[in-house]
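Asker: Heads up, there are several structures right after this.
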Structure I
């Protein structure tokens, strides 16, 4: 995803500099762009490099397992803001990302989101596959939307699986891939009795989420996970969900007979603004 955003910017004549976290980025992909390697916790080094590159606008992109505070490599710049870093860790992922973002903003940088930097990567409204949700799937989508809205204040996850009106699983620290693998396992163990080919994965931002950070993302791997879980399709918030490798995702969904649909804003009311 970071490289897709950089490519999108380049297509519009905007040069991007990648600040790649050691151990979390593909060196071959990073090498395609002007870049610097940094370690978690090197706030001082990072801000110096940002200023040397003339960077003012920053975008946080990609996934990263939440580190333990003991895993962070401290430099003098980080020690200066350590109290703010510790406070950011005391909450869910949105609280953490927003907190780290505020640290950069207080140092004079501007945090922007993929919605502003690369809107072409966002999921459009409506069904983008040959298959479309039927009445049962539409009811499951509405139930999933309601569940995610209710869970949002707890900053837990952005996805839920609903089958025949029953909420069978919600996203936790395992992420969406883990959620779908759990549903597939529950089916194999006979814990889910519903016939395969029904049910929906619903993904939405959390209520009040800062949409500059951690937008829900779907792609070919999501489609494969949904197929393995025996579901009928995927429903996400249009305009607030990243569609990674959209053509490959659509082809995979059509091959599996699954639907992928972007929910209109009026169907996502009450969620992130």
Structure II
């Protein structure tokens, strides 16, 4: 199929892009990598009257670090983030998740901000944003505001962004401490397909091997990816024994309103969620101990 007729404009700056969004409102869509928008337009699932290209705005392409956060510009290519050694050292879960995003060709064009703004509940980056508690900075002609991941994702392909706003950058918390481990895993019909269920986890251990901090989440099964901070608190003080991990994984899976489709029933997805959550927590624990890759 082909996209419905639309007008195209290339913005030279963030201010110009925001001005176009202010004028066009709901009739406009931003495009950078185009890995999600173009297929949806081709299938006529979305029919913008104007497409605003922000791909050439250099101010949106950066990876920088503060004391507590890694800052990533919205138009930073996923492959650039995936290969950045300093970013992998500070936010290791991000690199592990990016390896699961589509195929290499997808990551060569796709952007970090674009994946988050698209808000596919099966996508990898929204899940990591929830687990780590990332912040999205939204920009409009009126100024900027910050949105926590828990408030940013509101439903399938839906966010709290206003029609006149775009994602300018994302801020990813950097965990301190020497014994930090993380893991990302998912199950899909084929490599590169949308995940039926995905799981992500990051833990920190003290010198005695006890958990001092944990965060984990599930994606792909519900309307939005989700983290489980209240369940993760139960893991503190444990050595992340199998019983503790199993109880947390099953509790998390029971909280998700899993959907069903031609590929899997809700019951199967719930079972898979518990298995993958436990697997992610187990792998994160082992990496924090220096076991495994």
Structure III
């Protein structure tokens, strides 16, 4: 059926969503990297004043050992001063920006089936979405805090008689993996939040339709980064969409609940509903 959306398809909306997520995550990663580098530099300055150093070597003294035990606290303070908490809250606030894209994809689905589709979000829905946003922010904060502890553990194992420059490098290495984990969570949470919106919205749409009217296609890129799990779903749902029960039975091998997590961490694919004529299916 022709529509008045300039030839736009649901797959185009998914492309726009992925481009949006890429921009937001890249900006988050760049700012987090800059803030982390600044915090590490400040921490190094604090430690240089606190430690007794002979030449460039940290002396093996009780006072130095006590000072090194405070590295995690110092890193957390400096991360706070650099604005990491505000960055995480700003990132969390971007999740709500996906709502207009859902409105568009709902309009396209409706146009393809000759229906006018819309969703009335309740206060309970809005509270649920807000709670998901806070969960994302809390997860990011936990990872960043663990980064400070990881850096301290690395320092405590290597600091005896260590050159001061190596101490700074140990902090850098200790922070590197958890910060990368924060970026992974940031990207995964953006995609998962979209699936939360679509789950809530499509469930509302399904309630007003005959049983079996809504099926789901797997949409998103097919390139060298596409996992075998996602490649199989792209091919399978191109022929015919899956029911929600069939999706719930899938196992992506990484995360539970394939509707909300799709192919797993950093997956770029999404479930898109389509409304089918159940009478034609029965006749076939």
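Asker: Which of the displayed structures (I, II, III) returns the greatest value of distance in nm of label points 7 Å out along Cα→Cβ at positions 75 and 171 on calculation? Don't jump to the answer; show the numbers that get you there.
Answerer: Values: I: 3.2; II: 2.3; III: 0.9.
Greatest value across I, II, III: structure I.
Asker: Another question, if that's okay. Matching task: 13.9, 41 is the computed value of Rg and Dmax of the Cα atoms in Å, for residues 11-98 alone. Pick the structure from I, II, III. Walk me through the intermediate numbers first.
Answerer: Values: I: 13.9, 41; II: 15.4, 44; III: 19.3, 63.
This value belongs to structure I.
Asker: Assign the value 19, calculated as relative contact order in percent (Cα under 8 Å, 6 or more apart), to the correct structure from I, II, III. Walk me through the numbers before you get to the answer.
Answerer: Values: I: 19; II: 16; III: 22.
Derived from the structure labelled I.
Asker: Ranked on distance in nm of label points 7 Å out along Cα→Cβ at positions 35 and 59, which label among I, II, III comes first with the largest value? Before the final figure, lay out the partial values.
Answerer: Details: I: 1.6; II: 2.6; III: 3.8.
Looking at the calculated values, the largest one is III.
Asker: Where is volume of the Cα convex hull per residue in Å³ largest, in which of I, II, III?
Answerer: Values: I: 133; II: 122; III: 147.
Going through I, II, III one by one, volume of the Cα convex hull per residue in Å³ is largest in III.
Asker: Still on this structure, I have one more. Here Cα Rg over 2.2 N^0.38 Å, for residues 43-194 alone has been calculated and equals 1.02, so which of I, II, III was it run on?
Answerer: Numbers: I: 1.35; II: 1.02; III: 1.54.
Computed on structure II.
We did not get these values from a lab; they are worked out from the coordinates using the rules stated. All values reported here derive from a predicted model rather than from experimental measurement. Cβ atoms are built from the backbone, for glycine too; each structure is taken alone.
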